[in-house]
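What follows is a set of structures for review.
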Structure I
Amino acid sequence: MRIIAGRWRGRKLNFPVAPGLRPTGDRVRETLFNWLQPSLSGARCLDLYAGSGALGLEAASRGAA
């Protein structure tokens, strides 16, 4: 897994293998953040029950707080 866009683009994400942990795939995150991008800059993001944390890190990379 990796950060798709933003300040940390291309950075690989490593996380432990854990039962039930299924990180959101790159294509799904890319589609989600392309849709959210116009309202993301400077927005506050809370990634509850983050699991791998990929969604929160992607949001931070794209300018969310």
Structure II
Amino acid sequence: MQRSVPDSGDSPTVLLLAGEASGDHHGAGVARALRRRLPNARLLGLGGPLMQREGVELLAGL
């Protein structure tokens, strides 16, 4: 099954991937920093609850 991701226009789309709990922790920090620098960026990812709390739209969870 293929999922399409809608175009985000002029805002960048960033994909973050984490495969386990420490990756979720680091990914959340990256997402937080990206939000500060690129507030209109769309953050997509494979991760856990920490990344999700930082605004990452999870395509799949841990």
Structure III
Amino acid sequence: MLENGDLIFVREDTEMGQAIQTSTGHYSHVAIFLDGFFYHATVEGGVLSQSPEDFFEAEKVYDLYR
């Protein structure tokens, strides 16, 4: 189960995701879990708060670090 402070690192197969992953390492995005929501920054929307149901997408790969 997710716990407060968990970091979720994201890998995705989009052109932008691949460019970021090439320049920074294995991941293109990161979010933090707090009180039932994921908080992460986006280019289009700034900082977002999303439920797990809205955050996770089938085509992306996620790694959890505690």
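Between structures I, II, III, the calculation of distance in nm of label points 7 Å out along Cα→Cβ at positions 16 and 40 yields its largest number for I.
When Cα extents along the principal axes in Å is computed across structures I, II, III, the figure 32, 25, 20 traces back to III.
Only the coordinates and a few stated rules stand behind these numbers; no lab work does. The structure displayed is predicted, hence computed values, not measured ones. Cβ atoms are built from the backbone, for glycine too; each structure is taken alone.
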